[in-house]
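Structures given as C-alpha cells follow.
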Structure I
Amino acid sequence: MSVRGILLEMNSLSEVGGCVLCTSSGRIIAKEIPRYASEHQKGALSQKIVELIRLVQKRGEDFVEMPDTDTTDRWAVKRYGNIIFAVLFYPDADFHLVKLHIDLAVDSLSKEKDVQKIIAQEFTILITELKEVRVLDFLQFVDHLRREGFRKGIIITQRPYDDKVREQLLNLGNRVEIVIAEHMKNERKRLTKSIEAQGYVVKRKALVTDRGM
C-alpha cells in the first residue's frame with residue numbers, strides 16, 4: 001500500500017479527522033487532513049506540528065496525547081525513529097482503538113521505500129577525511145552530497161583551508177562543515193559518536209584526489 005493509501009485508511013475510521021506524517025525535524029512528508037486545506041490553515045498546521053514534536057521531545061516518550069487548542073478534539077502522536085505520525089481524533093473516540101490503528105499505520109509507513117529514502121536523505125551526514133582541502137576537493141564533495149541527497153557533509157582535515165574554500169563554505173551555510181584536527185581518525189570517531197547520539201546516521205566516504213588522502 002502507498003503512503004497516501006495508509007493515511008486514507010487511517011482517515012476511514014469514523015473517530016479520526018485527519019493525519020499527518022512528518023520527520024522529527026518538522027518536514028511534512030504526507031498529509032490527509034481536510035481541516036487544514038487553505039494556505040492560512042496550512043501555515044497553522046505547520047505550527048501545530050512543531051508544537052507536537054516539541055511535546056514528544058520534552059516528554060521523551062514515543063507516544064503522546066494532547067488537546068487541540070482550537071477545538072474539543074485531541075491529537076495523538078506516535079514517534080518511530082525519525083518518523084512522526086500525528087492523528088487528530090474526536091473527543092468521543094475509543095482512544096485504545098485509535099492507538100491500535102496508529103501503531104499499525106506507523107509500522108507500515110516505516111517500511112515504505114519513499115519514507116525510508118526521505119529519512120535517509122534528511123538524517124544522514126557524510127564524513128570524509130583529507131590532509132589538505134583545496135577548492136576542487138570541496139566542490140567535488142559538495143557535488144557528491146547533492147547527487148546522493150545527503151543532508152550535510154563534514155570534511156576532517158589536518159591543514160587550514162584557503163580563502164577560496166572559505167568563500168565556498170560560506171555560500172553553503174551549514175550544509176558543509178570543515179573540521180581541522182591533527183589526528184583525523186580520532187576526530188572522526190568522536191564526531192561519529194556525537195552525531196549518532198543526536199539521532200543522525202553517519203556515513204564515511206574516501207574522497208579521491210590526485211594528492212591522495
Structure II
Amino acid sequence: MTDAKYFLDLDFDVTNALSASLDLDALRLTGEDPSGAHDIWCFMRDDLDKIFDAEWINRLESLGLSISYALVFYRKDNYFHPHAHVDTLGDENFDIQKDSIPVINYGVNFVLDAEDDSEMIWYELDPRDGTIADNFLINNGRGCSTWDLNHFYGKEVARKTIGRNLVLVNTAVPHTVQTFNKTRWSFSLRFTDLDRLSWNEAVDKFSKLT
C-alpha cells in the first residue's frame with residue numbers, strides 16, 4: 001500500500017473535466033451567500049452533467065469508480081477559513097445519542113485554476129479539543145464536526161496545494177483551506193463507498209490511478 005496519511009496525488013487528466021455549459025458566475029449567484037467569502041454547492045448523481053463533462057465522468061467510472069455526488073466549493077482570495085472540520089454524513093433526523101457518527105474518510109478533489117496557490121491544511125487534535133462526536137452539529141441540513149481554530153489546542157500536521165490535478169484527500173482528519181492570491185473554485189467527487197472504506201482502503205483503491 002502507498003504510504004499516504006493525508007493525501008495522494010492521482011494521475012487522471014482533468015483538462016476536460018468540466019461541462020462546457022458550466023457558468024460559475026451564475027452558480028455563484030445561487031449560493032447561500034453570493035457576496036460572502038465562501039460557499040458550497042452539492043450536486044447529486046443525476047445532476048452531475050450540470051458541472052462535469054459526461055464523457056469525462058464515464059471514463060472515470062469505467063475504472064469501477066462510481067460517483068454518488070459532488071461538492072463545489074468557492075473561496076475568495078486571501079482568505080483563511082477559521083474552522084477546521086471532519087466530513088460526516090447525517091441530517092436533521094440523525095440522533096447522536098443513539099447513532100455512531102458516520103465519518104466520510106475520503107474525497108477526490110481538484111481546483112479550477114492551473115496556477116492555484118491555495119492550501120488544504122490538516123490538523124492533529126489535542127485531547128482538550130474533544131472528539132468528533134463532541135463537535136458534531138447539523139448545519140443547513142448537513143452533518144459536520146467542526147473546531148474553532150481561534151480556540152484550538154491541536155497542531156497543524158500537513159499542507160497541500162491541490163491545483164488542477166486529481167488528489168485523494170483525507171476528510172476524516174480535521175482540515176481547512178487557506179487561499180492566497182487566487183480565488184479558489186474546487187470540486188470534490190464523492191463515491192458510492194465513501195461511508196464504508198477506511199482511509200487506508202481508499203488509498204489502496206485509488207492507487208491504480210497513481
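Only the coordinates and a few stated rules stand behind these numbers; no lab work does. No experiment lies behind these values; they were computed from the predicted model shown. Cβ atoms are built from the backbone, for glycine too; each structure is taken alone.
A value of -2500 was derived for helix-only ellipticity at 222 nm (-39500 (n - 2.57) for each DSSP H run of 4 or more, over all residues; to 500); which structure in I, II was it taken from? Label of the originating structure: II.
Here mean count of other Cβ atoms within 10 Å over residues 106-113 was calculated and came to 15.6; which of the structures I, II was it taken from? Comparing all candidates, it corresponds to I.
When distance in nm of label points 7 Å out along Cα→Cβ at positions 18 and 66 is calculated for each of the structures I, II, the largest result comes from II. Which of I, II yields 47, 41, 34 for Cα extents along the principal axes in Å, as computed? Computed on structure II. Each of I, II could give relative contact order in percent (Cα under 8 Å, 6 or more apart), but the derived value 34 comes from II.
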